[in-house]
Structure I
Amino acid sequence: MSADTETVDPSCIVADADVLAADVLVGGASRNALDHVRRHSWMSVVASDELAGEARAVIADLTTEDLAAEWYRRFDRERVVIEQPSSDHPALASAYRAGAAHLLTFDEQLTTTAANLAMKSHMSVSIRHPDSFARLFDAESLYESLHDDSYPGADCDPRG
């Protein structure tokens with residue numbers, strides 16, 4: 001799927017490198033937001049190699065290369081890989097190329113109302129802080145908007 005087809009996938013999430021690193025190193029809002037996704041097999045986190053590489057570099061800079069490598073191995077198994085032009089912003093490119101409905105970031109330049117409105121002419125994505133996503137996310141409503149059956153509940157261990 002790509003944004004070229006104007007298809008937006010509400011079950012597809014992109015987390016910027018800062019959010020991915022904070023999920024591992026801090027927890028808090030980043031972990032809460034990403035745990036919503038990891039609890040459901042019908043949801044996915046999308047990341048280009050460039051985006052995953054940025055997160056790995058942040059983790060390595062703040063901890064050790066061993067921890068960063070271990071995180072990358074696990075994340076690489078969980079993520080949906082998307083291709084992107086090397087000159088593009090990794091998180092925005094991942095969201096655009098995947099047709100993701102949500103982009104989670106701490107980048108205040110991206111989370112402003114003006115930035116969200118500017119993106120609307122290029123892609124339908126909600127760019128927000130992980131805390132905002134975690135507070136507003138409603139798995140049951142989302143599932144029932146995408147499927148013909150009732151919400152079965154979480155089906156994955158987010159720490160699994």
Structure II
Amino acid sequence: MKQRSQNDYYEILESPLGAVYLIFTSGVLTNIEFSKPSNPLLKRREGMTPAGKELLEYFARDRQKFTCPTAFIAGTEFEKKVWEALREIPYGETRTYKWLAEKIGRPQAFRAVGRALGKNPIPVIFPCHRVIETDGSIGGYSAGIEVKRRLLEIEYYTKLSRP
């Protein structure tokens with residue numbers, strides 16, 4: 001895991017999910033967390049970053065794709081491959097853990113895919129909330145099932161209301 005420096009910072013967004021903390025390394029979004037960062041080296045940044053603006057637009061149902069710079073500063077090659085593949089799940093749709101395992105060329109690794117999703121450092125932008133169980137049940141989510149359910153509702157109702 002990369003050591004945080006004094007140049008790293010975080011931004012707080014008020015969202016329909018409560019406070020969301022965006023963590024930046026060298027100006028690039030590297031983490032989204034649902035509880036306040038505990039690292040004393042991280043300083044709060046005032047003002048709105050492009051990433052914060054995009055997330056607020058997403059929560060307002062005005063954005064379906066993200067363009068802000070992101071980087072994975074931790075994770076195995078397998079985990080990064082899983083996280084990158086999440087971008088291929090369209091807004092307002094879901095896929096299964098099995099689908100994701102097949103997508104990355106590891107069809108038997110659906111349990112490992114689930115573990116990798118639980119470590120996704122940039123949820124929402126890398127939409128692990130769109131991954132569900134084969135039987136259609138919601139599955140797990142690192143920030144809790146209610147957060148996952150709410151994210152799916154945001155996308156589902158946006159999809160229904162637009163042509």
Structure III
Amino acid sequence: MHRIVPSPLTKTAFAPFGDVVEADGAMPIEINQGFATRFNHLANIEVTSGGAPVNISLFDARPRPQPIAIKVMERHPLGSQLFFPLQDKPWLVLVCADPQDFDSYRAFTAIGRQGVNYARNVWHHPLLVLGENERFLIVDRPGGGNLEEIWLDTPFELVTT
């Protein structure tokens with residue numbers, strides 16, 4: 001069985017698949033009379049073509065059994081999809097160029113202060129968390145026609161230890 005092991009999530013390594021969403025490296029702007037700092041332009045959100053609204057949702061996720069069986073990949077042809085953790089715990093990101101080409105897969109371990117914005121049409125696995133009751137803020141395009149799934153002919157394992 002094929003196995004893949006995640007590497008650390010970095011902006012450079014993830015660039016072919018979308019944006020790493022984090023404040024590190026962003027220009028801080030002091031606001032609210034100096035009691036808050038704002039970091040703008042952290043991701044290229046693409047969801048409004050054809051007049052579609054932006055959807056902001058909350059996911060409450062649970063971990064999958066280890067090692068993680070990778071059986072399905074998905075993509076969103078009509079817009080990007082942003083995931084940002086609401087707790088400071090590591091989580092996993094799995095992407096590929098072609099779901100049927102094992103060599104095109106990349107796995108990353110994100111720290112709890114990093115999110116990702118999958119670019120439109122990027123193949124990725126549904127949300128992968130390592131702990132119980134982990135919550136994520138999601139920004140994407142609602143409605144039908146924006147989800148394509150492919151079930152793999154040959155499943156493989158994502159190994160985290």
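Derivation of every value follows stated rules applied to the coordinates shown; laboratory data play no part. This structure is a prediction, so every number in the text was calculated from the model and none was measured.
What the table shows:
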item: Rg and Dmax of the Cα atoms in Å from the coordinates reads 15.0, 46; which among I, II, III; result: I
item: At a computed -9500 (helix-only ellipticity at 222 nm (-39500 (n - 2.57) for each DSSP H run of 4 or more, over all residues; to 500)), which of I, II, III; result: II
item: Label whose coordinates, when relative contact order in percent (Cα under 8 Å, 6 or more apart) is calculated, return 32 (choices I, II, III); result: I
